[in-house]
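Structures are listed in the sections that come next.
Please treat every number below as a calculation from the coordinates, not as lab data. Only a predicted model underlies this, so the values are computations on that prediction, with no experimental measurement involved. Cβ atoms are built from the backbone, for glycine too; each structure is taken alone.
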Structure 1
Amino acid sequence: MDTQLDTQKWNADHIPDLSGRVFVVTGANSGLGLATTRALARHGAHVVLAVRDERKGRDAALDIAGRVPGARLDVRRVDLADLASVREFAAKLRADHRHLDVLVNNAGVMAPPRTLSAQGHELQFAANHLGHFALTGLLLDRLAAGREPRVVTVSSLQHRKGTIHFDDIDGERGYSPMGFYNQSKLANAVFGHELHRRLTAAGSPVRSVLAHPGYTATNLQNDTPVALVRLVFGRILGPLLAQSPETGALPQLYAATAPGVEGGAFVGPDGPGELRGAPKRVALAPTATDQETGRRLWELSERLTEVRYGLG
């Protein structure tokens with residue numbers, strides 16, 4: 001990892017000139033995604049805002065353009081919980097771009113009551129993992145043609161509490177909102193590490209890097225329909241512990257832009273408990289790096305999404 005982190009606190013001012021590079025950020029209209037998009041645009045990147053609500057995406061782009069004169073922004077709709085929407089988004093993006101440089105898999109949903117996606121999968125697993133798995137696979141050749149190409153997958157501290165219920169992946173026999181959120185965040189971590197392993201084995205120029213934001217004040221906690229989760233994470237602990245989205249986005253910005261970031265790295269905050277602070281390399285849960293778990297999740301994801309990476 002870049003030795004810069006050993007000598008000073010990295011912040012968004014350290015982002016290099018990104019002129020001529022194309023970034024795709026999912027969930028770009030609010031929270032971490034908006035903070036990430038704003039910082040990338042400020043340093044010259046052309047940013048594709050991949051959003052579920054196009055109106056909110058346009059509002060976010062107008063806000064950024066007002067703060068960053070000359071910002072290059074492109075708002076496009078994608079519902080990551082709907083694989084048909086992911087395919088449509090990827091096809092249009094591929095038609096317009098011969099190369100992409102960085103994909104930031106940032107979007108997520110947290111702790112809803114048990115809900116099924118358009119394809120019949122548990123919503124958090126569908127939106128947080130399967131949609132990003134499919135999107136990455138569908139754009140991988142465009143990323144391979146990019147400059148210093150990276151896939152940044154945003155996980156969470158909660159991945160360390162997660163279990164992947166391979167025998168009940170959609171929670172038919174037992175569901176808890178936070179338990180299946182933790183499953184989806186562990187799936188993000190397993191995917192990012194397994195993608196790194198497969199990209200390396202295939203000799204691909206694309207790097208897979210992971211990040212987590214610590215405890216950050218975003219709409220994720222406040223918009224969950226589960227009252228207890230909203231109360232504890234949004235209204236009680238949030239004001240006491242949470243950092244701003246601008247600070248919480250630093251690990252994924254570092255993973256996406258800093259020179260010398262190694263494939264397979266997991267970047268999080270450097271403060272106590274990794275709750276807040278400047279970016280540093282942190283440890284994945286042992287389950288996230290287990291090769292058998294990685295193989296099982298990869299094969300399941302290929303089957304459920306019908307997206308094949310061709311990496312062996």
Structure 2
Amino acid sequence: MVEQSYVVVVGGINMDMFGMPDERVIPRDSNVGQIGLAVGGVGQNIAQNLAHLDVPTYLITVYGDDMNGTVMRNECHKNNIHLDYAAEVPGARSSSYMYITDETGDMLVGVNDMNICEKITPEFLSSRLDVMNGAELVMVDANLPAETIEWLGNHLTVPIFVDPVSLAKAPKIKAILPMIDTLKPNRLEAELLTGISIKDNVDVEVAAEKLINMGVKNVFISLGVDGIMAMNHEMTVHEPTMTTTIVNANGAGDCSTATIAWCRYQGITDLQEICRYTQAAASIALESEKSVPDISPAQVMAKLNSNLVLS
């Protein structure tokens with residue numbers, strides 16, 4: 001039974017293996033640190049953050065019938081992510097992702113094995129179109145095949161939110177820029193999509209304006225330690241980061257993206273307010289060892305309120 005009001009995420013689910021060294025990384029040598037396994041993937045991470053934020057969330061994805069697939073399916077159920085319209089692919093290897101951080105928790109390098117995402121084809125999604133168009137919004141991650149992303153742009157009638165994922169995958173969304181309601185690239189992805197070198201606040205506004213002129217309705221450009229910049233036809237916003245102790249920077253982007261979608265689900269449309277919620281959520285993510293923090297609406301409000309008091 002489909003929830004009366006819900007969000008759909010179409011994208012990847014991975015088994016993540018990560019290494020976090022205790023000291024400065026020594027290249028081409030063994031480094032003492034911590035190694036962990038967790039269910040991840042941009043689509044899954046966004047879906048899990050949304051579920052933690054009390055948004056009924058359906059993840060449309062694929063996974064193999066291997067051990068990793070079983071673990072991923074069980075974790076989604078545990079985290080209240082609905083997999084009613086996902087599919088197990090017999091004989092396929094589930095998607096996996098391995099990354100190493102530096103001693104501060106910032107990612108140094110990652111390797112992904114996500115060939116199974118090629119199974120998320122227009123044909124696969126066509127039978128799920130009614131469910132997607134019944135959602136409040138559909139979040140698309142660029143791990144999908146380019147033809148699938150273009151098909152979604154041409155067939156979805158609800159607001160389309162897009163995460164470009166990486167420099168290698170961002171070009172796949174160019175064909176649907178005029179159909180995108182909300183786009184959240186980081187600085188490098190925004191540079192790639194616009195051809196504009198972003199070195200300061202003036203540059204980032206020029207890049208955002210170009211994306212708006214290309215048809216995107218709402219643009220949120222993540223600027224790392226410099227916060228977030230947002231623009232639509234009505235206003236432009238720069239919101240700084242919230243002071244925090246960084247434990248792991250790997251999950252902040254997906255948490256921010258989910259928070260932007262959460263705001264829309266709640267009916268919040270003011271860019272300044274959305275950016276403040278987003279930075280509060282990112283701060284919580286940065287303080288967590290997990291790629292997806294144990295976040296809740298109450299935590300986001302508490303973090304936001306404490307920052308307003310401090311400022």
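Structure notes:
- Structure with the greatest value (metric FRET efficiency 1/(1 + (r/R0)^6) of positions 133 and 269 (r between Cβ atoms, R0 = 25 Å, to 0.05), set 1, 2): 2
- Which entry (1, 2) yields the derived value 0.15 for FRET efficiency 1/(1 + (r/R0)^6) of positions 85 and 101 (r between Cβ atoms, R0 = 25 Å, to 0.05): 2
- Structures 1, 2 were shown, and P(r) over Cα pairs in 5 Å bins from 0, in percent, for residues 165-300 alone at 2, 10, 16, 18, 19, 16, 12, 6, 1, 0 was computed from 1.
- Structure from which 19 was derived, relative contact order in percent (Cα under 8 Å, 6 or more apart), options 1, 2: 1
- Comparison of 1, 2 by volume of the Cα convex hull per residue in Å³ - largest value held by: 2
- For 0.45 (FRET efficiency 1/(1 + (r/R0)^6) of positions 45 and 189 (r between Cβ atoms, R0 = 25 Å, to 0.05), calculated) the corresponding structure among 1, 2: 1
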